[in-house]
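> Pasting the structures here.
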Structure P
């Protein structure tokens, strides 16, 4: 008798799994997520067509790096059918000093902000060019004042963006958790 195509596929899959397991053992590689979550169940791929979840994405790390692994977590599936995997590894590098500030050039495209900065700059020079301080000092100090305004605006935009993003991720997480427990077409549509 001949084996069915499904039987062949199953034997082929089993052989591939065994080969992968042997390769991981030979090179002392470990599934980073599984080492952090030995009994948990989570998924990295969502098939919209079949409304099923699987864990097909992973980070393999060697036994020398394993002690430096502090966390591994699976993120939410947002705009792709794969979820991100976050890998935290202990950093032994010591940073030297602070990074230099760079202008967020996208702020220059924000017309109301640019107008506000023009007014602020005019007011600064009117208030500080009184003759009590040299022009050089006034000029040098204005850069720090303007930099502070740019930093403040960038921080405001970043906070607003992060709040919006966090709300979206919370809703996606709620819908994903519900869909993992009891998959429905309505929840699947919400996740699209």
Structure Q
């Protein structure tokens, strides 16, 4: 399924009878509060799963939106076909189930990391915790993040203007160098 930038793969309230594997591009899991403020729950890069936990857990409908950050392509998997073992008990089905379990374990670790970030009290602490995590994950102190400033603010659950001020302050203080979404921790 091809999805244009800004368009949805999943909308809140959609029946949770399918999930996807991102083949091309990236998507974001987003939630909107009563005032329409957007929070990015998670960024899903190429080869990532989207909606699988809810669809496979038997949840009736999705409680979030999934939107394309750029033109994307998603392989749609229908839950009923995944949960019903094939008549031949083929090794491909078993491998798919193993891969899904591995992916769920990775998602659990990722959500634990997000809880760690959001539990920080200040915007600076949230930002530095996030950036240090990306550096550790990529094994380098110089890296690109998958967010623009607004998306990063949404991910960290802070106001964009406050985030921009903290980025400027921390860069002046020598915590890192940055240009747009490229950071170098010092």
Structure R
């Protein structure tokens, strides 16, 4: 059966918009009857070289080169990881806490401190949350509950820059707590 080797250039770990070339080399006697590239078990090519320009996060997956001849077949695999910056969304939980929902690759995130701004965008304060994905808003203290109203910003990085070369990504949510202003 054929002896097969797969090479990924420049690497099997790439950022979005990079180009990749996968090469399937083989030693086969008799000559191969067919070559097939699959990605996540779907056929994508019958050439020994597979090139993708401007790779996207959808290209993550297991790539397999299968070479067959009249004696048998040989297989080689490579796992492709496409890195991309975090997508950030702030969600309010039932208990009033805020959760910074993040998706990106790699998934090792660094969170900045949460930021509280007025509904018109004026800076109010950085919150003492030690940079985490969960923010508990204390509405049980002596401050009127409405003082917690406003925009809450979560900022996070995984070290991968976006298309504007910015590594710190932001999500926010406008939060309103019911209550009356006391004169």
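> For Kirkwood radius over Cα pairs in Å, which structure out of P, Q, R has the highest calculated value? Don't skip to the end; give the middle numbers.
Working: P: 22.7; Q: 17.9; R: 20.0.
Between P, Q, R, the highest calculated value is found for P.
> If semi-axes √(5λ) of the Cα gyration tensor in Å, for residues 68-171 alone is calculated from each of P, Q, R, which structure is the one that comes out at 43, 15, 10?
R
> Here distance in nm of label points 7 Å out along Cα→Cβ at positions 52 and 148 has been calculated and equals 6.1, so which of P, Q, R was it run on?
It must be structure P, since only it matches.
> A further question follows. Determine which structure produced the value 0 for helix-only ellipticity at 222 nm (-39500 (n - 2.57) for each DSSP H run of 4 or more, over all residues; to 500), calculated from the coordinates; the candidates are P, Q, R. Present the calculation step by step, with values, prior to reporting the outcome.
On the way: P: -17500; Q: -13000; R: 0.
Derived from the structure labelled R.
> Also, I was wondering about something else. Of structures P, Q, R, which gives 4.3 when distance in nm of label points 7 Å out along Cα→Cβ at positions 92 and 108 is computed from the coordinates?
Source structure: P.
Read-outs: derived from the displayed coordinates by stated rules, not from any lab. Since the structure is predicted, the reported quantities are computational estimates derived from the model, not experimental observations. Cβ atoms are built from the backbone, for glycine too; each structure is taken alone.
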